[in-house]
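So, here come the structures, one by one.
What follows draws every value from the coordinates through simple rules; no lab data is involved. Owing to the predicted nature of the structure, the values given are computational and were not obtained by experimental measurement. Cβ atoms are built from the backbone, for glycine too; each structure is taken alone.
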Structure I
Amino acid sequence: MGMNVSSGGDDEVMVDMNTTPLIDVMLVLLVMLIITIPIQTHAVKLDMPRPNMNQKEELVKPEVVNLEVDFDGTVIWNGTPVTDQATLNGYLSRAANTNPQPEVHLRPNRLAKYDHVARVLASAQRLGVLKIGFVGNEQYMD
């Protein structure tokens, strides 16, 4: 890399780009990148319990509740239409108080309004239902 030094009488325009500020900025960015990268070798030591092969643990599968929201807002609890909000709250509170808590599989219809589904979810959350999940998402793929 060379430097052009002109004599005082030359009126030609200098067409070479000064890359020194560009290189300075790139070096600063490189240093900032190196400083801000988290250390990748960070490890957390965990003392996990060892499995006891002699103990036979019986797994209790929780009950599954199928909760559907139809296109017109009708809520269906395990195949039975729920007529009002108080009945739904009774079902949800009973499910929240059982041990182990049942899994609630919520299947909203594709044409159901968001408001109806949101009200069911809000009621479930307010009453303490912890195991709730959406099923039937394949209907929204197309």
Structure II
Amino acid sequence: MVDVNTKIKIRCSIDKVSEYATNPDHAPEWYANISSVEWQTITPLTIGSLIAFKAQFLGRKLAYVYEIVEFLPSQKLVMRTANGPFPMETIYTWESIEDEITQMTLRNKGNPTGFSKLLTPFMTSMMKRANMKDLKKIKNILEKE
């Protein structure tokens, strides 16, 4: 089991941060490993929405579909893979630290069935590093706007 939890403070309102982060069309802009996104259900994002992602991680090309299972705007988003080689749950949460400063938490947990169990500790470290890089990217994007 992999469980990676990363946080960052962003100088932006909680609404702006959560609106940007919960729009799957923005994912390739701030997730280094995601190359494309395709809606499989109609917009806007809601519980039950399905979004297909293409990504690359540890040298492997991955294609998977996330289903939105919980969505509280400006509070929390939970999505789970509906299919794919790496059953995963991704959770975003936002907390207003003070006016115009938001703490965003990105948590990934899952069972890497498509990878050797010997790689799990290595994968945890790599995922934590990748998640922090992604959070720094979203911070950079939003603080420039």
Out of I, II, choose the structure whose coordinates give relative contact order in percent (Cα under 8 Å, 6 or more apart) equal to 32 when calculated. II
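As an exercise: Rg and Dmax of the Cα atoms in Å, calculated from one structure in I, II, equals 32.8, 98. Which structure is it? Don't skip to the end; give the middle numbers.
Details: I: 32.8, 98; II: 14.7, 45.
The read-out was computed on structure I.
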Given structures I, II, which gives the highest value for distance in nm of label points 7 Å out along Cα→Cβ at positions 60 and 108? I
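Given -10000 as the derived value for helix-only ellipticity at 222 nm (-39500 (n - 2.57) for each DSSP H run of 4 or more, over all residues; to 500), which of the supplied structures I, II does it correspond to? Kindly include the intermediate steps, with their values, before the conclusion.
Details: I: -10000; II: -8000.
Label of the originating structure: I.
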For which of I, II does distance in nm of label points 7 Å out along Cα→Cβ at positions 28 and 92, calculated from the coordinates, equal 5.5? I
Given structures I, II, which gives the highest value for distance in nm of label points 7 Å out along Cα→Cβ at positions 52 and 68? I
